[in-house]
Structures are given as C-alpha cells and as structure tokens.
Structure P
Amino acid sequence: MVNTNISYAQAIKEVCRSGQPYELKPTQIRGQTCAIFVNAPLTLRDLIADNRSELDFLVYEETRLTFDEVYRQSRALANAMCHDYAIKPGDRVAIAMRNYPEWVITFLAATSIGALAVPLNAWWSPADMAYSLTDSAPALVVVDRERLERLAEVDEKFTNLPTLRVRSAAHARHPSDDWHALLEAYRHHDMPNVELDPDDDAIIFYTSGSTGHPKGVVSSHRAIIHALMSWELDWELRAYRGASSLPETEQQSAMLLTIPLFHVSGCHAAMLSSIRPQRKVVCMPKWEVNSGMELIERERISALMATPAISGDVVVASATTHRDISSLHVLGGGGAPRAPQQVRAIDAVADQLMPATGWGMTETNAIGAGIAGIDYLTYPASAGLHSAVMTLRIMADDGNECQIGHSGELQIRGTSLFKEYWNNPTATAAAFDGDWFRTGDAAVFNADGFLHIVDRIKDIIIRGGENIGCGSVEAALAEHPNILEASVYSVPDERLGEEVGATIYTTKALDDQELRAFLASRLAHFEIPRYVSQRSEPLPRIASGKIAKRQLRTDAIDRL
C-alpha cells in the first residue's frame, strides 16, 4: 500500500540525506548546478574494478564468465589497446557485434584507458556502418563475423582501419587481428595507469533523428554512472513510499538481456546496472520465446528488460508453458511504451511478478522517469516519476511552462544529460533551450507528478524499440528514379508498437520486391517500409505547402 502521507519530494529528501548510501549533494557540471551521488564510483574503470568477485557476470550459451574474469580480460585488452594500437585518451574504439561477452569486455577496456567506446548498430546496412566509422574516426574497430563481412563490403574506405575480430575466421578482403591471441599476450599485465576524470567523455552512441544521418551522442563517465545509481535509488524510493519492493533472496539475481547492447537500454539499464548489485547477465543471441522461457527457468532469471513485443510473448507463454518462471520478479520495459492492458496482464501472470518501465533517451543515458508495481498499475499509461538527478519541465509553444494537466514539449536537464552531438555543433545548439534539452516528446504531468508521454513532436517511428527517422527513409525512397515524392509515417502494430508505412508518387507502378531490393542497400532491414501505398498523382499538401502526412497516415491505416 502506497503511503500517501509521504510525498515523492519528502522521500527523496529522507533517502538521499547526509550519511545515507544514496546521499546527494550539488556540484557544478559545465557551469550548471547538478545533483551528484556522494558515494558514486568516479569512473567506469572504478565501477568494474571495485566490484570483482567469483559470481557469474556474463553468460552466453556455453560461455560463463565471472565478474573477476571479465575484469581480467578487459584489463588484458586495455593493455593491447595501449601497446599494439597506441590508443590514447580521447581516441575512439568502435564496437560492432552481437550481444557477445566480448562486447562488454571491449566496452570496459576502452573506457578504462580514457578512450570513447562507440557502439554501432549491428543491424545497420554497410552504408550506415561506413557513415558512423567515417564520422567517429575510430583508432580500432572490434567486429564479429557478420560485421567483418559488412566492413569488407566498404573496404575501399577502411583498408587501413585497425580491426580486431571476435568469433570469426580471418577475412580475405579485410585484414584483422585475432581476439584470443591478442588477449593472451597481456593476460598477466596490470591495468594501464591512465588518469581519468569523472567528466571525461566515455561513449558515443549513435541515435536516429528525424532527418539525415544518425547523430553521435557523447556522454561522460559521471553521466553514465549516475544513470545506473538513479535506477538503484528509484527502487529505494519506491520501498520507502511503500509502492513496491524487490524480494530478499540468497540466490544471485539475474537479468535476461534481450535488448541490443548498442542501445542505452541494453548497455546501461541491463548490463552496466548489474555490476554494483552483482547481478548475472544472460545474453540471448536472438529473442525466441521458447528459448527465453527455458533460460528464465534454467538461469533463475529475476529480471527481464523487454520491448512490449517481447513482454507480450512472455505473458502469452506463461499461460501455456510448463517452465518454472517463479524466479522472475520484474518484467521491465524499454524502447517503447506498453499498452495499459499489457501492464495489467503482466501483473496477472503471478503474484511475485511486477511490471516496470520508464522514459529516457540516448541523450539522457536512458533515465528521466520510472515507474513500477502499484504506481504502474494505478497509472498504466504513465512513464513514472522523475529521476532525482534530473529536472523535467513541459513547455508551451509560447515559451511558458505548462500547468499541471496541460501538454507541451518535454525538456530535461541534469547530471546524466549528454554533453554534445559528435562533430555536429549545429545540431547540438538546435537541441537545447538554454540548459534544457528539447526532447521532441509532447508530454503532460498529472496532479500526482506522474509523467505521461502523449505524442512525438519529432518525425520518428519507434519500431520494436528502434528509432527510425522518417526523413532518412523518405530520402532513400527519393533516390529511386521512378519516385517523385515520398511520405513516411508510423502504422500501428500489435507486436512491434509501430511499423513503417510510406505513400509514394511514382511515374509508373513499382513491384514491391523490386522496391525492397532497391532499398536494401540504402536502409537497415528494419527501416524498409512494410506498407507502401503508390499514387500516380502528386501527394496532397496542407496550407503551408508541406505534404499532408497525417492525412496519408490515416488513409493508409483505414486500408489495413
């Protein structure tokens, strides 16, 4: 039962007071006063070094690595980066692979020596991969077999890019070094002594915007670590308010990782957030419901971060499977909002299982607001209460802050906010209103302070947790010689939340398979429109002269 006599602000004041584990104090970050955790690790290197143990950390099929083994391998790789590749603080290390344990080891090694880890979307086309490598100019790229093959496709631009291959044979068209041989040479070396500061850059995550190429989001060690501790604090605050709490158990907690590590929800909310609580992370090569339920039972999974499509699979399977999923206590969300009926369905699966979700962005290191348990059941359409280290406001078109219950653009600032867009000062400047980051989401606060995202101002489709910029898909369609105009929009989808729809003005009728083949070399597979409507006349326009996208979307949905 939620203690209605304790406000959220009072809970923060008490749980974060002086002398407490989550004590907060103000400090200056880039000229802005922000709240920081007094007891936070200073850097990502400290995070892993201070939490070594013989407990399992990473599990992938037959591979099982402890926290200490992950540290030792990242230490060996850090030495190889320094000595074999001459990587210095500020250099970039690109990571292009599936959710393998080597992904995590590479990330920890790079950030431990002051380099910036640059996760690349493993689903990207060779062209997208080439763009991000050109933009970030890494000193090293670490790839698996599939990504090595894609790199070879664009090899003329990256022949001299140092490449380390994981779980792959050598490729005839692109030289690379072998992971195991490299690590073996440094397995007894100490971690390189590189001076790090909490506000040093640590990562560049590429995120799809509403137009043009993906933008590189640069964040610091402090910003990332405070996101991790913010999630810990959220559970402490819920317990203090009586809203929800995690059960005490002697068994090691375990997270089933179904979200790609190249997203902040996978990297931060699932993987990095597991280090301090010593939570085992079980990586799936690809989500498949029967395999997932088997892993929940075998590995005694206690938490699952999932898109609405995956959590829906778990709800359905729980009614028919013979698997024991009694260890599962939290079914978290990520990438897209759940329908309220799914929230209630998760709660109905078992007494011990609670639904949870939140709102965050790549630019906020995945934090902003969070909700779970009783709160989520009371407000199933809400993204939750704000993080204690972030401040949120909702602004009207006239530049004034909105009153409770009135919608406007959600803006955010605070400790976990990104620093800038890599190599893109124009986009950085456009993204801010003073110190406040303009999220592009339309939102409203209710009377109890719970955030509700009601629409998107930016022209973005969220398909199964993947952000797709409508402008980039329209640009790819416009390259076809027979397409004169194109408008791309979201189409509701029961499983993925949204699918990609398009209406095109063509000089002649196009074959669907031919069009998909044309787009395959220009877009990632998830960006290619599933629904395409063809017209032989110009697309309708509104009074301003812009294409009437809302009308086209409505017409397309009506035809489904």
Structure Q
Amino acid sequence: MAQIIAAQLVGLLADAGVKRIYAVTGDSLNHFNDAVRKDGRIQWVHVRHEEAGAYAAAADAELTGIGCCAGSCGPGHVHLINGLYDAHRNGVPVIAIASVIDTVNMGTDYFQGTNTIKLFDDCSCYNELATTPEQAPRMLQTAIQHAVHHRGVAVFGLPGDLSAKDAVESAGASKVFRPRFQMMPSQSELEELADLLNREENITIFCGIGAGRAPEQVAALSAKLNAPVGYTFRAKMDIQAANPNEVGMTGLLGLPAAYHAMHEAGLVLLLGTDFPYTPFMPTDNSILQIDEHPEKLGRRCKLDKGYVGRIEDTLPLLLPLLKQKEDRSFLDKQLKRYEGVKEDMARFAEIEGERDLVQPEAVAAAIDRLADGDAIFTLDTGMCCVWGARYIRGTGHRKFLGSFNHGSMANAMPMAMGAAFGFPQRQVIALCGDGGLSMLLGDLATIRQYKLPVKIIVFNNRSLGMVKLEMEVAGLVDNQTDMFNPDFAMVATAMGFDGITVHEHAELEPALQRAFSTNGPVLVNIMTNPDALAMPPKLEWAQLKGFTASMTKLMLSGRMDEVVATVKSNFKHLGEML
C-alpha cells in the first residue's frame, strides 16, 4: 500500500529531530494525527488551547533545538498566533503545521476557511501552502531549514484532502543540514576595536543573549579590561554565574548598579544585545557594538562603531590583541555599589508581610534558595519578571524562559509544559501571575493528563500589578486592574493534583519545600502584597510626579486606605532610585 502524504511529512519531521507536536486535533488535522500515531517516533501532546501549544513548542525549541505545534483549519490557526509571535520574536525554531480546508473549497468563503499566507505573514520566516503531492515534502523540508537556520517560525499550510493523498518521492533532500560556520570582524576591524579598548580606562560591558554562548570569554574580557559587566534579562542565566565582575541588570526590571556603571563609563561595549529600552542607554559616552545581525547595529543607541560577528567567534580573536589594564578603581567603585544594592535586596526579602500580604521579594528569594542548581524557570510577563530577574540567581546551569520580546501574558505555565517534556529529569518551576494563569487556566488539565512534574508558583496579588504601576507613574488612577480570582489551589485539586495556598510568611518555605519534594505537579497559590510595586533603576522626575498625582487623585476620591498601603509597601525602594 502506498504511503500517504501525511505519513511522509511525519517521517520528515521525525528525521529532523521533532519529538513532540503540541496540538488540538480535529477536522483537517485528522489524517496527520493518525500518521503520527502510526509512525510512533513523535508524541502528540493534546493541549487544551492552541496558544498554549505554541508556547510549549517555543520552550521545547529553545531547550532542545526544534519544536512543533499544529492547528486545524480556521479557529485553530488564529489560536496559534500569539504563541507563534512569541516564538518568532524570541528567535526559536518552531514548525507550525497549519492544516486548512480541502482544496476544492478554497476561494469560496467556506466554513472555517482562513488565508494562512496573510494570517501568519508577520510572525514567520517561512510561510507557504502546499497544494500538490510533489510540493509537500520539498516545502516541509524547506520550512524546517528556514526555522533552524533563521531561528524563527516556519508555517507549513497543509490542506486536509492533500494529507490523505498518495505521497510522491521528493526531488530534493529529505534531511536537515546543520553546518557550523564562523562569523567575526575582519582582522583590520579587530585591530581597530582592540585599539579603542586599549586606549580607554573606564569601560563597561553590557551583554545580551548573543553573548550567552560565550560566558567564559566574556569573563576573560572583563578581567583584562577591568570592566564591570551588565546584562539583559535573557542573558542573566548565562552571564551572571561565570563573571565575578557582574553588576546586574538595567532596564525596567533591573537595579541601579548596572545603570550607573554604563552611564559613568567612558566607553560601553555592547555584546550580542538588542536591548530595547533606549531611555536606559547612555548618550554622553562612546558606544561600541558587536552583533551577528548587521541590521541591529546602532538601532537602540548613539553608536560610534559597529562590528559584525558572533561573540563566541570574535572574543577569542580579540582577547590576544588587548593589553591587561592595571587600574581597578572604576571597576571597584561599581562592584561596591552593586554590593550595596544586593544588601538592600536581601533586607527587602526578609520583610514579613501581614496575612494575605506576603512580600513577593520574599517569595522569589525563597524559590532561589530552595530550587535546584539546574532548574528551568518560566516567567509570566509583568511583576513575576521583576521578582525573578532580581532574586533568581544564575548558576551557569539554570535557564530562564519567558516572553522576553513579545511581552505576552499567560506564557509561563504552557512554557513549563514544553520544558518538562523536553527535560523530564530537571526541575521546572513556573512563576505565574494570577492574571496570566487565568488566561489559559484550562491547560492545567494538560499538565495533569501527562503527569508533568511542574511546580506552578502563583504570585496572587489580585491585580494586574505591572499595569497598575504603569498607570500610577503616568499619573492615572488605576482602573479595572483588580482581579477576582478563584482559589487556584482548589482548582489544581479539582484538576487532580496537589494545590497549596500560602496566607502567611511563615507558611512560605514549608509550602515550597513540600512542592519541590513532591514527585508530580504542584500548584502553590501565594497571597502576595498587591501594593508591592517595584520601581525601575532610573526613576524620571515625570514618573515621580505622576506617581504623586495618582496618589492625590486616589485620596480625593476617598481611596485613602489604598494610598497608605501603597506608600508603606514601596517606601523601601526610594533609596534604590536616588
């Protein structure tokens, strides 16, 4: 009996290294689903929502090198969109199988018909629709190559009737090629860069995810230049542990040490970063940048010189050209400031809040102490990112996964699913906001169905915390940011796994210890202080005026209790900002 196209395509995916397909089956996907079952090399993961499937595939791809999700015609495609945007902007290789209506019905405004080319165009590096048996294998192989080498989403449109037709042998290759190549500046550019670095005494290095594959070389560069090292959120887990000269993060989630180190330096060297927050970038000193993407040079800062190269390829060639700097005064000044910041953070984490007002700093610090040295953390966008960025330390083996470029809510729990499938032997901890978890709450059932041992930590502040902060610093009264939540621990119990609610500070560590020692999924619902609003390392006068204005408006509208609670919870941050 001849092989059908669905079976041929499943074979191509398996040969490319795909281990799982996250999807909701049905309609135009049924032949493809059956081919997965018969092949046996790929696991079909039945998620409750395609968006969760796309997030899970993105996490799987970031950790294992390739991920795959699928959506059936119409609504299934639309549900994939947000997770695929996130995967594409994070630069991870995901194959999205978009099964569509039968070819005979195309162009007739048929039930559940969607134009996949238009729909997925802005969140993919490859996006095509196969309509003949000859096209199908060649197009899927091309899609896989694009996803792997462009590090993005490749969408393969597959009509339901085409998947059931007899396969035709491909005229092209049937395997994925992964050649390794080097990328570095020319010798004359390396010498120019070395000369600029040798001439300047006060240098700060700022690293992005592009430097994450070269933590030892960054540390060696820092030691040779006596330069403090800051980093972005995505780079933290790779850069922090390997470098004794690190001074933390800057940006909306960061702390003052890295901000001051960058602004007080005579020269800032950017390594593999497309850091988006231009207000935090210095404007009065020299800036040099090395990045493997030429289009990123200078688009976030007033750049003096830009060089094209991978950091792991460039630094080994640059280091021998540099002279060892003797003066450590600038470095020591920045390290001393950073030590003060860390001491302040430790004090904040020791504050014992009242009932149902557990301090989120204490939660994050406890998670850091109790989590494994190679734990994988997934973080919801918003205040969870603030606490995770500030308190979860890099060990050189831990990983952070989040919606770092797309900034979507609801990503942490489904990303934890993908991480747990990819690395079942490692501890996976999801730091979830109550707002984010509520969005895709149904996929707790997926966690239970597959017995994934993820630990879901809910920072339940009964509000959209980051939005509340944004409104207050803009001088607005926070409106419609409050959340009426179910008892998330009871929801977990109803789903069939362990749920714990923490009301008091004294309950925090015992609850986390119980969760982390349990062999299976656990949800810990922590009633955190909704008025804990962490401030960024650079507080503009306009923001301070806005915060004051919003507090005044609250008082005039009779919400005095909220004003008092907010001020009491946040006065501790004022020392950081000054």
Structure R
Amino acid sequence: MLLVGLLRGVRLIGVLSEEHEKDVVDEFFQLFKTPWEFYEPGRPYEVVLSSKHDTPALDSKLLIVYGANRKRVDSTHATMPQPAGKGLLIERGASEIPIYGGCTAFAGKGEALLQATGRSKRVALRLRGERGDIVRVGFDLFGEVGHLLTRGQPPENALVPTLDLHIAILRDWILDAGIPVIEIPSIPRGYSFAACLTHDVDFAGIRRHCFDHTMWGFVYRVCRDVVKSVTHEKTSRTRVFLNCKALLSLPLVYLGVCRDFWLCFDEYARIEGASKSTFFMVPFKRCPGDNVGVAHAKWRATKYDVMDIREKVQELASNGFEIGVHGIDAWHNGIKAKQELKRIAQFTSQKELGVRSHWLCFGKDSARTLDEAGFAYDSTFGYNQTVGYRAGTTQVFRPLGSRVMLELPLHLQDSALLSPSMCTSMEDDAWHSCTDLFEATAKYGGVLTILWHLRSLAPERNWKDFYLRILQELKSRGVWFTTAGRVVDWFRRRRSVSFERVDFSDAGLQLILKTGESVPIPGFLLRVHLPANTGGKPRPEQREHVDVPWDGAREINVDLATRDNPSPSSRLSCFHS
C-alpha cells in the first residue's frame, strides 16, 4: 500500500485561531501529541484548522473550519447555517458527545459527518473544494476544550471522555482525507495504560474519635445495616457480621487493648505489593478551612495531622510510597498553600509534592494559586457524587491559569461508586461503571486515577473485596501501576517532546524530534496512523497503525513498506543522537 503523495518538508497541521484561544490550542495539541504549529502565511500545510471568521482560501488538502457563528466559507459554499441551540448531543457511531457551547446545523449540499442526536440536523459537513476537502463544523472546538479543562462536565455526562472523542474525530477526518497521522500516544511503552492508586487519609484511626459525630455516625450505620438484614433486605450478612464485631470491640479499641481497625496503612501496603500508591496527608488538624460553603463545613476539620503519624509517613516514604498534601485551604489561599506544602515536605525526602483538596474543593483560581505555591501537580478535578471524566479526558493536562503545575484528573472515587450498605445488585452496577472506565482508558490510553480512602478497607465500609477485584482486573489488563508523582512526571516528559521535521514518502517516514527531558521508564511510542488504500473507508477501529518504540534518538527512520509483518528492528533505525 502506498501513502498518498509525498509530504517532504510540509507542516502537517497549521492552526488559525483567535488570540484568546492560543493557550487552549496549545493544550489541545499537548493532548493530541502530533506535529502542528500556528499557521504561518506562505508555508505549506496538509491540514489547516481554523476558528476565524474570515479564513482565506488556502492551498491545503484539508481545511476544517470550526464555529457556531456564520463564517466566510458558508457564503462561498452555500452551507446555509441555522442555529441549533446549546446543550446538544451529537452522534459519532455508537457514541454520543455533549456540546456545551452554541451549535449550528447546516442545510444545503455536503456529506454529513456529525448529526445532532435524535434529529436530522447536520452539525458537521464535508464539502469538496477546488484545492481539497473542506469540513465545516458547527461548534467551536477550542471553546469546548476550554470549557472541559476549566468548568468540566456535569455528572450526567461523567462517563463520556468528551475531549478524547474530539481528538479521535479530528484524527479520523485527517485520515479520511488520505493524510497520514504521526503522534506520541499517551500510552506507556509495554503497557495498555497507567493506573494510579491514591488514598486520602481523612481519619488516622477511630481511636481519635470518641463520642463525636464520627463515632456516632459509625454506630448509626452499623445499626442501620443490622436492621436491614433483619428485615430481609439484600444486605451482605458477612458485612453485617464484620460491622457488629467491630462495634463490640470499639470500647477495647479506645482502651488500646484491640487494634484500631481504621488504621489500614499496612493492609494497603500488603495487598498492593509492588503497585506503589500515593497517600494524601492532612497538614493541620482541627482546621475546617475557609470558603467551603456547604452544610456541616465544620466537620471538615480532622483530629489528626501529619505530625501525629510522622513515623508511619516516613516508613511509607522509605518503602517507595508517595506522600502528598491533603489540602485544607491551599485551593484558595496562596499563603496557606505554601504553609501546607512546607508542613508535609518536612516528613518526606520527595523533591516535588502534589496536592488533593479535602472534600475536592476547587475554584476558578485554584490552578493558579496551587501553581504559584510550588505544587508539582493537583489531583482534585473529579466528582464527589459519581465516577468518570470531569475534564473529559484520561490524560494529565495543564489547567488553564497554571504555568508549571499539571492536573492529574480523578476518575474513580470509592464513596462516589459505592454505598455503605451496598447490596449485590448495587455492587453489579458499580462494577459495570468500573468496566466502562477500564474500557475507555484502554481505548484512549492515559491514566486511570483511583481514590480509595484509608478507612475503606475496614468496617463499616468493608470495601476491601471490591478494591481487590479492581486491582486484579487492572493487572489482567497489563497496566502500569505507579504513583501520582511518577505518572505526572511521565506526562511532563511527553509534553517536552516536539516534532522538528516530519518527512513522509512512499517508502517510509523520517522524523527529527526534540525533547527537553530524558525519556522516562517506561518510554514512549511513536504511532503512525495510515489512511485507507481502498475506495471504501474502514471504521475507525479497523484503521491501520504502526507503533514504534522510541528511545529518545533525535533522528528516526520508520520503514513503512515492510509493516505487514513488522519487527521493531525493521521499522526503526536511528541515524544519530
């Protein structure tokens, strides 16, 4: 199969955008890690993306014009745009993709590429121009990306990886135009995807909670489960037995005779083994924090802080576990953010620290505040009430407003997934949600971030078996288990890579890459997507691609002529470093 044409010295993607969109454009192409640049007049491009009103006639094989407002191209090609409203769902195969900004539908000629769900309205068309294909899209891609990376998705759309789907759509349109795509996928080499196990330490044992709302809440929930079991509701008898046993032992726990069953550090270390996790520790006790703005905000204060369990913290750190900051006021107060970071840093030798805000508090200025305080990453952007993709992506990203700090999105939280009195049918539903996340992350790459609170292995939650089931399933899928800090570092190094030159020919591909960091372990892949060589267009899942391990060499030659039965050595040779 021959590649279409010869792309020697041609920039593959040029982007025409408004000035205020440039940060979003740059972040979009950090996630879709493919050769691109802001459009420069006079330079040749295979693909041009434009959000401008007056996009000029361009000599490119594919021009994609985004926007809900009328564009000059609409008059030229008589697409007859008609407002379709906000909050639409659009169809892409079996997927439905939410659109959060305004959207326009098109009448007139053109091949329909996307349609509004349940309607005959076409929101993306392919037109045939004199120089090449024109795709007219009735929504603002960069506005959608900006919305996802700042406000995020509502819970009802949580299980849709919306941003990743936008990337997939763009890739498909480029391939449909007969243009190959080269990218560095967000897949650690040798693995299917990354999995990050994290634990928020809200309670360092129940012994610290005597005759307070925490203790009485525990007693109430145990007694409630006993009543449900007596009334023949589908409550696990094993769970009820373990809870009753823990309740009866509570006086001896307070006396120091029995083990504190809410102290599960050693249990996590045992069941996770080499799959090291991250523990987020509270910096200051008896501090509910400011600006929380929810009912019972005073309950946010904890009765422990990192000083109280410093020996355990140091033991965890010395055994390869990561320690992070479970922030109280860091999310909104720069001075307190620095204090909280400094407090936790005293007990670990880590050069960089990450943060997750207690109760997942996060505001519009949080990214800037945490970045200026010196945090390497935040892992707050997720849901308290459900599981899924608040930012619409499986990838680590740089939140708008941050210069250096990256966001490790939170995808799966135990208390959002499970109920304290979970019955068998509810457990089946919860597992179905988990498998949806597993499948999406396997498809798009990236990282699945899991939060399992410290006490969730113990009574009254007793979610150990479910957690073990998750770990076993992920192991069977060949994931890379790693700490939050290490997976963020992997993405940071991927972000430092840039394409200096991409030369496609019928024989293969020559690349010159530049990176500001050394290649991590596990390393990166170079993925070459190839357009179809037949008249019919294969479905996206049937398209051909070639994966090449990349060891950091500056100049690379990929032999595409022998890819029917390729080996890494036949596909890749390095000219020099």
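Each reported figure results from applying straightforward, stated rules to the coordinates on display, with no laboratory input. From a predicted model like this one, the values you see are computed outputs, not experimental measurements. Cβ atoms are built from the backbone, for glycine too; each structure is taken alone.
Given structures P, Q, R, which gives the highest value for mean projected area of the Cα convex hull in nm², for residues 196-267 alone?
Looking at the calculated values, the largest one is P.
Out of P, Q, R, which one gives 23.4 for mean count of other Cβ atoms within 10 Å over residues 244-251 as computed from the coordinates? Going through each structure in turn, the value belongs to Q. Determine which structure produced the value 17.0, 48 for Rg and Dmax of the Cα atoms in Å, for residues 180-219 alone, calculated from the coordinates; the candidates are P, Q, R. Structure of origin is P. Computing P(r) over Cα pairs in 5 Å bins from 0, in percent, for residues 108-147 alone across structures P, Q, R gives 6, 22, 22, 22, 17, 8, 3 for structure R.
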